[in-house]
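Chemist: Following are the structures in question.
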Structure 1
Amino acid sequence: MTELQRLRADHAPAVLAFELANRAYFAASVSDRGEAYFERFAERFDALLAEQEAGVCAFHVLVAENGSVLGRFNLTDIADGTAELGYRVAEHATGRGVATAAVRELCRLAAERYGLHTVRAAAALTNTASRRVLTKAGFIPVGPADPADVGGRPGTWYRLSVPLRPRT
């Protein structure tokens, strides 16, 4: 059984292992993070936790039963009831509905836990899997994305209106 968990300090080793194991796979569809990301991973990870603590982002990991990370699912730029969704899933976990289920769960949390009413996401036109995940999760395409927003590739912005519920 997998579980979507809010990012914590003790996730750092599993997140690093996830990023290293899937680096080439991710680079095929989004910009590579570069050597500096991995060389300064601990510092960057601490910065993510600080952003989360400040309430401007909400980072989550999809954790497998064995404690490994299967995916990262993030709400960034949280302001005025909106946020941007970003996610990546391990290559070996693709094609099984894992991403769609986690995106749906995160969008539920967006409303219930974070008080959001709108979630946006951008996907490259060449990233068919990501566009399919967004559509299955209820997002609708709303217009072209600047290539800078999708790793230098042409893309589309998607939007989902989530029902506003009291925060828990």
Structure 2
Amino acid sequence: MKSENYEFSYTVYDSVAELEPQDAWLLNEARTVSQYAYAPYSNFLVGAVARLANGEIVAGSNQENASYPAGICAERVLLSAAASMHPNIPIESMAISYQQPNGPSDHPIAPCGICRQSLQEFESRVKRPVRLILAGMEGKIIVIPEASSLLPLAFTQDELL
């Protein structure tokens, strides 16, 4: 028997003021985009904004449905839009933020399992990492160099050969 360990590194910032200007702008846009979420069932409004390798900016917000939980997360809305409008163009950085009318938005959130799988597949498809900037409307910010590091032992297209 052999024991193995998985770990990854990320950077924590105390506030948006510590970020590089382009990252601060992306995060502030994600915070703004969260207000466009359609989340009448969860009241959890998520916004995601990405800068693509070609300089284009793409945004998404979560979209729920009366057939809850048949909605789609902000990250997957963004990935779908990016892949449709700019095929095979890598995402350099994606900022994700949230707000909830009935509670605080004072710490970073990470993508859900389906979004982690989708981000990993996107990275694999375009052969470049997606850098994540995770935050609430205030408080600490986490920057993760590669989204796929959030999904160790991922199920990939290699398993389907």
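Computed from the coordinates by the stated procedures, all read-outs in this text should not be read as laboratory data. Small disclaimer: the values here were computed from a predicted structure and weren't measured. Cβ atoms are built from the backbone, for glycine too; each structure is taken alone.
Chemist: helix-only ellipticity at 222 nm (-39500 (n - 2.57) for each DSSP H run of 4 or more, over all residues; to 500) computed as -10000: which structure among 1, 2?
Modeler: Going label by label, the one that fits is 1.
Chemist: Quick check on the output: 3.3 is distance in nm of label points 7 Å out along Cα→Cβ at positions 24 and 112, derived from one of 1, 2. Which one produced it?
Modeler: Considering all the candidates, the number was obtained from 2.
Chemist: Could you figure out which one of 1, 2 the value 2.0 for distance in nm of label points 7 Å out along Cα→Cβ at positions 32 and 56 was computed from?
Modeler: This figure was derived from 2.
Chemist: While we're here: Looking at structures 1, 2, which one was Rg and Dmax of the Cα atoms in Å, for residues 80-135 alone calculated from, given that it came out as 13.1, 40?
Modeler: Answer for the origin of the read-out: 2.
Chemist: If relative contact order in percent (Cα under 8 Å, 6 or more apart) is calculated from each of 1, 2, which structure is the one that comes out at 20?
Modeler: 1
Chemist: Let me ask something additional. Once mean count of other Cβ atoms within 10 Å over residues 64-71 is calculated for all of 1, 2, which comes out largest?
Modeler: For this comparison of mean count of other Cβ atoms within 10 Å over residues 64-71, the top structure is 1.
Chemist: Have a look at 1, 2 and say which one yields 0.30 for FRET efficiency 1/(1 + (r/R0)^6) of positions 40 and 152 (r between Cβ atoms, R0 = 30 Å, to 0.05), as calculated.
Modeler: The value was obtained from structure 2.
Chemist: Match the computed value 2, 9, 18, 22, 20, 15, 8, 4, 2, 1, 0 of P(r) over Cα pairs in 5 Å bins from 0, in percent to one of the structures 1, 2, and report its label.
Modeler: Checking each candidate, the match is 2.
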